[in-house]
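Peer 1: Listed next: structures, encoded as structure tokens.
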Structure 1
Amino acid sequence: MSLAHRGVLFLDETPEFGSHALDALRQPLEAGHVVIARSSGVVRFPAKFLMVLAANPCPCGRYSPKGTLCECPPSSIRRYQARLSGPLLDRVDLRVEAERVTRAELTAEGARGESTATVADRVRAARERAARRLAGTPWRTNSDVPGRELRNRWHAAPGAMDEAERSLERGVLSARGLDRVLRVAWTVADLVGRDRPDARDVALALQLRTGVPRGVPMAIGALT
């Protein structure tokens, strides 16, 4: 975790990691540092990183609601998916299901989607917008701002958070999850050039967090 400080910590085949190793990620994700305690003393290492988890839907990797060659019994699929604990998943802001690549996509010629340079320019502009908003504060990016400060000092558009707050009341979101939805909504607003999140930005943040379609496009570029 400390070696990934100010970078990306990528865990492939995440359910194959031991539960103790995965649960050890939780506190550093909140605090931005990791503490190692031994009989000779305690050492604190910086560990502020972007965590990316990849996982198959089942042990064989072929499960799909649309039907595939998967032969894993339902109980096996449930146990496999349960290896990622609720408290750990509560700290994951974006959950995206990768569709199976088709033969046509594999054999198609020419570039698909936006170039890296185009995306980099949009991200750079979003970071500059956030930096201007946070000027004079201890924070530089949306991810740095504590949830309480984000709620009290920078407000979304009137009514924008209504659906997210209803999700909190129904137990779909935790208090931490509500703050993280708001933080992602601010990032979406920065990416598309809005002064503050509106209902569309919050809906996309909710969709990315819960995986439940809410009638908004997944591509950031489609929102401009």
Structure 2
Amino acid sequence: MMVSGYKSLLSATTNTRDLGGYPTASGDISVRNRIWRSDAPIVWQPSDAKVLIEHNMRTIIDLRTDGEIERHPCAYSRGNGFDYRHFPIAAGSVPPPALEDVPASYLQIAIQKETADALRTIAEAETGVLFCCTAGKDRTGVVSAILLLSCGVNREIVIDDYAVSREYNKERLEKYLSEHPEVDRRIVLANEISMARFIDLFFARFESVESFFVQAGLSLEHLQRIRRKLLEGRS
């Protein structure tokens, strides 16, 4: 279920997308403009701020490390009507050494306390939420996968939602590869194999999303609130 057009929802980012519009196993469709995934919005663009406010996307979650933020601060970190939260996740901030290591690195992202903090914030937010990392692919991709799987979205759709980042990020990733010729391009181009294997590892470890939430120190009420937010459009 690839997205056509590859146009970011914000003009100053390349990979801002909606987790709405996806069918679930129960026959529901995830609600639009409740949760957006994104690369880091580091340029203040008044028209983008207007788009976010018009869609009530006022909670901004930044998953980048302290070092990443020092180099490129988030444009929405100073308030201006936005509730900015920073949960730094080091896992996934640099490419692993080999393609075979990517799924395990994603599992490491999933089990971080900061990932649980982000999920808790998404569940409890009274507004729409935009969460981001540098490219909106790895850390953001793992959180997106957990959110969609929590709502019963088919794994093939979850994989597609991840893989389409290589289209949105095409110019960014080609630039990165030209600057780092030693990096295996398959690692950084969001291939389907990496997400498919991560999902396998996730369920091998946790058996269910309910078990994951409990083991992550979250409550089943947090899970239900995420489901209501994405499937009913309310917390």
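Peer 1: Supply the structure label, taken from 1, 2, corresponding to distance in nm of label points 7 Å out along Cα→Cβ at positions 127 and 183 with the calculated value 1.7.
Peer 2: Structure 1 accounts for this read-out.
Peer 1: For the read-out distance in nm of label points 7 Å out along Cα→Cβ at positions 31 and 151, a value of 2.3 was computed from one structure; give its label from 1, 2. Don't jump to the answer; show the numbers that get you there.
Peer 2: Working: 1: 2.3; 2: 0.9.
Among 1, 2, the structure yielding 2.3 for distance in nm of label points 7 Å out along Cα→Cβ at positions 31 and 151 is 1.
Peer 1: Thinking of 1, 2, which structure, once FRET efficiency 1/(1 + (r/R0)^6) of positions 39 and 119 (r between Cβ atoms, R0 = 35 Å, to 0.05) is computed, gives back 0.10? Show your work: numbers first, answer last.
Peer 2: Values: 1: 0.10; 2: 0.95.
Computed on structure 1.
Peer 1: Assign the value 16, calculated as relative contact order in percent (Cα under 8 Å, 6 or more apart), to the correct structure from 1, 2.
Peer 2: Among 1, 2, the structure yielding 16 for relative contact order in percent (Cα under 8 Å, 6 or more apart) is 1.
Peer 1: Given 23, 22, 17 as the derived value for semi-axes √(5λ) of the Cα gyration tensor in Å, which of the supplied structures 1, 2 does it correspond to?
Peer 2: 2
No lab work stands behind these numbers, since they all come straight from the coordinates. Just so you know, these numbers come straight off a predicted model, no measurement behind them. Cβ atoms are built from the backbone, for glycine too; each structure is taken alone.
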